[in-house]
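Asker: Dropping the structures in below, format is structure tokens.
Computed from the coordinates by the stated procedures, all read-outs in this text should not be read as laboratory data. Just so it is clear, the structure is predicted and the values come from calculations on it, not from any experiment. Cβ atoms are built from the backbone, for glycine too; each structure is taken alone.
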Structure I
Amino acid sequence: MPFTVSHAVVAFAARRTPLPVAAVAVGSMAPDAVLFVPLLPPYAVSHSWTGVVTVDLAVALVLVAVWWWLVRPAWTRALPALAVRVPTGWTTRPRSSARGVAATLVGCVLGSVTHVLWDACSHRDGWVVEAVPVLRGSVAGHPVWALVQDGSSALGLLALLVVPAVWWGRSRPEGDRRVPAGGRTGREARLTADTGVAAVVLVTAGRCGAVALAGGGAGAVLVAAAFTVPPVVAVVLVVGAVVLEVVRRSHGSVDLTTAG
């Protein structure tokens with residue numbers, strides 16, 4: 001299947017629209033949530049048009065709420081280099097409005113629609129694959145639909161890595177920026193971030209190493225990484241955000257642009 005995170009590349013197209021980029025991004029990944037949370041409705045449901053406006057929408061709304069109200073403000077306050085580059089609204093919880101709610105709902109649904117369409121073009125049993133003969137053909141012994149799947153996954157992931165890196169290199173910190181919500185840098189915040197990165201690396205390396213030792217090839221190791229990294233990163237972001245909020249409330253406000 002296309003790497004779940006690669007689906008989020010479609011959110012770049014929403015940057016200059018009224019739709020929240022975060023809503024489109026989480027919506028684009030929501031149909032695959034069942035792969036990581038088995039308690040959700042079956043895969044066939046989450047990848048159906050009915051699922052797009054029911055289970056996928058519900059999952060996307062939960063994720064975008066956690067992002068807006070917990071993860072984004074907590075981590076932005078804790079990372080001064082990020083806080084002075086992103087919009088000031090990243091450090092505060094968004095205000096609700098009828099227009100904002102509507103845009104969020106539309107963004108989540110459109111994101112999930114792109115996921116279903118993408119999979120339809122890159123799965124053996126996808127309805128687009130079944131309708132377009134060229135996708136059922138082969139090149140050098142490899143099914144075209146599989147090449148579309150692997151190629152689009154790789155390109156999507158590459159874009160998700162390159163675009164933020166280019167943005168970071170071109171953006172300039174605003175020296176007079178002050179983060180109003182009160183953050184906490186210093187030893188505790190750095191320790192939280194470092195621990196999170198270490199957890200992702202160690203858990204992923206452990207899982208992939210176990211697959212390799214069991215005789216799995218490069219493909220099996222890659223699949224193991226694809227199913228390990230997203231949930232581990234999600235857990236680290238949420239748990240880390242909770243820790244950072246506790247630290248912030250315990251130590252009070254610190255100016256993120258001047259704290260060391």
Structure II
Amino acid sequence: MPLTTHDGKVIPDWKEDLFRPKHAQKTRTIVPAEISDMLQDNKDKCLYFPWINEWSYVCSKFWESLLALGKEWRGWLSDTHLDIWVLYVWHYRPAEADWAICCPFLTLLCLGIRCCLLSDQCLDNHWILVEFYIRSCVITFYDSLPPENLIVEDRKWWMYARQVYADKLLKLLIQSEVMEKENIDPSNYSISYRYAVNVPRQGKFTGDYGIWVIRDLYMLLNNLPLEVSNPTQAGLAYREHLIDFFWKYKIAK
């Protein structure tokens with residue numbers, strides 16, 4: 001079933017569009033006039049979207065972060081942005097799909113899923129995408145701020161993440177009966193790690209890590225290539241099209 005608005009209009013599945021108008025600034029997002037007027041209004045309007053609960057509303061900070069404006073000039077997205085995106089993407093998940101999207105705290109592992117995709121907050125202000133293939137025991141990190149040396153990696157949060165996955169994942173797989181369902185022997189289960197080298201690097205003008213988690217997640221789920229010719233402009237274009245999309249389907253609370 002497609003998503004629909006309250007008046008019955010279909011909300012389509014996402015289609016990537018990295019086009020930017022010629023007049024667009026090379027370092028800033030385009031600010032739609034309607035959103036600019038709303039943000040300049042002293043009243044903080046609460047809005048939500050058809051695919052989320054009406055009590056899970058967004059306010060000015062949601063838009064300011066996407067636009068990299070005001071106090072949110074860094075453009076850092078929050079877990080609210082990611083949650084709203086994941087719920088939207090999940091609605092268009094094919095019935096035969098072999099993937100699931102889990103929260104950063106590994107509180108959910110779906111039975112029978114061979115591939116889990118997780119967004120993980122590795123630092124207070126940085127998100128990465130973690131892909132876990134259950135049967136092959138391989139975890140892949142997709143990071144828009146990758147280390148210069150992908151072979152020797154000793155950053156504390158990388159080491160911590162690997163330790164957490166090593167300690168928690170096997171227990172979760174056993175407790176949720178995934179190992180039994182997939183006929184996997186836990187005694188021979190050893191997780192390995194790799195770093196994706198084809199991940200676009202975020203631009204230096206805004207905090208694009210959240211944008212790249214959103215974009216990389218969609219591309220991986222649809223078996224599409226991650227590479228782009230100009231990551232900075234691609235990141236800004238993705239912001240602008242997300243803003244247009246969210247604004248088009250917003251609902252006033």
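Asker: Tell me which structure, out of I, II, gives -10500 once helix-only ellipticity at 222 nm (-39500 (n - 2.57) for each DSSP H run of 4 or more, over all residues; to 500) is calculated.
Answerer: It was calculated from structure II.
Asker: If we compute Rg/Rh (Cα atoms, Kirkwood Rh) for structures I, II, which one ends up with the highest value?
Answerer: Comparing I, II, the top value of Rg/Rh (Cα atoms, Kirkwood Rh) belongs to I.
Asker: Further, regarding this structure: If distance in nm of label points 7 Å out along Cα→Cβ at positions 74 and 162 computes to 2.7, which of I, II did it come from?
Answerer: Value 2.7 for distance in nm of label points 7 Å out along Cα→Cβ at positions 74 and 162 corresponds to II out of I, II.
Asker: Starting from the value 51, 37, 28: which structure in I, II was Cα extents along the principal axes in Å, for residues 34-169 alone calculated from?
Answerer: Of the structures listed, the value fits I.
Asker: A value of 0.60 was computed for FRET efficiency 1/(1 + (r/R0)^6) of positions 18 and 226 (r between Cβ atoms, R0 = 35 Å, to 0.05); which of I, II is the source structure?
Answerer: Attributed to the structure labelled I.
Asker: From I, II, which structure was percent of Cα pairs over 20 Å apart, for residues 10-97 alone = 49 calculated on?
Answerer: II
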